[in-house]
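Below you'll find a set of structures to go through.
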Structure 1
Amino acid sequence: MTYQVIIPAAGLGKRMQAGKNKLLLEINEIPVLVHTLKVFEEDEACSGILLAIHPQDEKEINELLKNFSIGKVLSLIPGGDERQHSIHNALKTVKVDGTILVHDAARPFIRKSHIHHLTQKAEETGAAIMAVQTKDTMKRVSEGVVMETVERSSLWAVQTPQAFRISLLKEAYEKAERDHFLGTDDASLVERLNYPVAIVEGDYDNIKLTTPEDLYFAEAILKKREKELN
């Protein structure tokens, strides 16, 4: 059970208000991007990483890969204007079939056990995504007015990784390109093929670092995990 993973890392992360790529910010003196890459570097099932980057970050990222002994990055691929374009650029370089994951570089807390569950489900079904059930009461709102309370048990907050048969994901991306369709995640492109996408339950630690406040949560998650190891 092996896989490759595409990690889009070309975004500017404007909501982080850092003045640079948020993935180069540090948590416990290690850049966010390195935290994420190390999960896959240390996973024996990962056969390679395709990293989509902004050209202006190439020199610094190459130095990080060297300094932190990240050896599974197969190539640094120029990112596009949108996340979807970056992933498609990376996907075009894949010449084999099998299973491929797509994972947000700003989600450094994914667990290896969850990756393996997801990969297994994708091998069985062709398409699987990581998600958690919503905790809060959900309302549908129009023009500032509540229209209805939505049944919470059927709602899931989608995360990454998302895992697919490579040929299926390529087909989905090619159709999206032809149709000039921009989706919210990879699964939304596969859904347009009327292909069923399975859910694998993740955990609430697998947050995406988006705003400055998220860095405080990140430090708390690292402290919690350090206690788990002791």
Structure 2
Amino acid sequence: MTLLMHVLVLSTGNPLLENALLAAGHTVTVLQPAGTAAVPGTARHTIEHWDDLDALKALEAGLPQVDAVATIDEQAIVAAAHLRQSRALPGLTVEAATAYTDKATMKTTLAAAGLPVARHRVVHHADEVAEAASELGWPVLVKPRAGLATLNTFVVRNPDHLKELVDAKAFDTRITDPTGRLTAGHALNSLHEARDGFLVEQFLDVEAEYFCDLYVHRGTVLLAVPGRCRDQE
């Protein structure tokens, strides 16, 4: 017998999770960015920015009592953790959510656990990249602390290449998003707009990339699926 729940889903407009929950008979309330389409069959609340904790707190009084808070959108993971933790619901904590989404915190946490990671430095301006690269060794990888895929991520080969990128305004260029799904997060921001800086990272010549997908329920690993990414031609 399936235990039916009321789930608060934080969503950026991909209704995969909401539709799956509805199909299973659960009650779904959605919190999503203003301007994204409503999901039929759900109660809808909107927010302007996922990192606006004051707005999240203000929303609390108008949100229903739920059995779980869930998201499959990386932008909303920390916000979901805040709502979950404020309601004493099980799941990812704010500390764990931050380590999962902030690449600087992630690497520091992994290194402290004895796992090898690419060395990195947090900087706040392109003027600091050369100093970090002189310590890490050229070339270096520059990328946001929290981002999606390879948005605003690039290799800087040497000081001359760094100057070319600065002159081309690479550190000041915002990403365009015709879908509107990323407007409530930081993924569209330029590197110089990053409030907490961005990463200069040791460049690794990768021969093979492996991953492990975990499905964990209340601390119990239900499924662990290791794999290898396909080689890029």
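Among candidates 1, 2, the computation of Cα extents along the principal axes in Å, for residues 73-120 alone that gave 36, 20, 12 used structure 2.
Suppose Cα extents along the principal axes in Å, for residues 41-80 alone works out to 23, 23, 17; of 1, 2, which structure was it derived from? That value comes from structure 2.
Of structures 1, 2, which gives -7500 when helix-only ellipticity at 222 nm (-39500 (n - 2.57) for each DSSP H run of 4 or more, over all residues; to 500) is computed from the coordinates? Of the options listed, only 2 reproduces it.
With respect to mean count of other Cβ atoms within 10 Å over residues 49-56, the largest value across structures 1, 2 is given by 1. Can you spot which of 1, 2 the value 16 was calculated from, given it is relative contact order in percent (Cα under 8 Å, 6 or more apart)? Attributed to the structure labelled 2.
Once mean count of other Cβ atoms within 10 Å over residues 169-176 is calculated for all of 1, 2, which comes out largest? Top value of mean count of other Cβ atoms within 10 Å over residues 169-176, among 1, 2, belongs to structure 1.
For which of 1, 2 does semi-axes √(5λ) of the Cα gyration tensor in Å, calculated from the coordinates, equal 26, 23, 19? Going label by label, the one that fits is 1.
Taking distance in nm of label points 7 Å out along Cα→Cβ at positions 129 and 217 for each of 1, 2, which is largest? Top value of distance in nm of label points 7 Å out along Cα→Cβ at positions 129 and 217, among 1, 2, belongs to structure 2.
Any read-out appearing in this document is the output of simple, stated calculations on the displayed coordinates, not a laboratory observation. What you are looking at is a predicted structure, and each value in this text was computed from that prediction instead of being measured. Cβ atoms are built from the backbone, for glycine too; each structure is taken alone.
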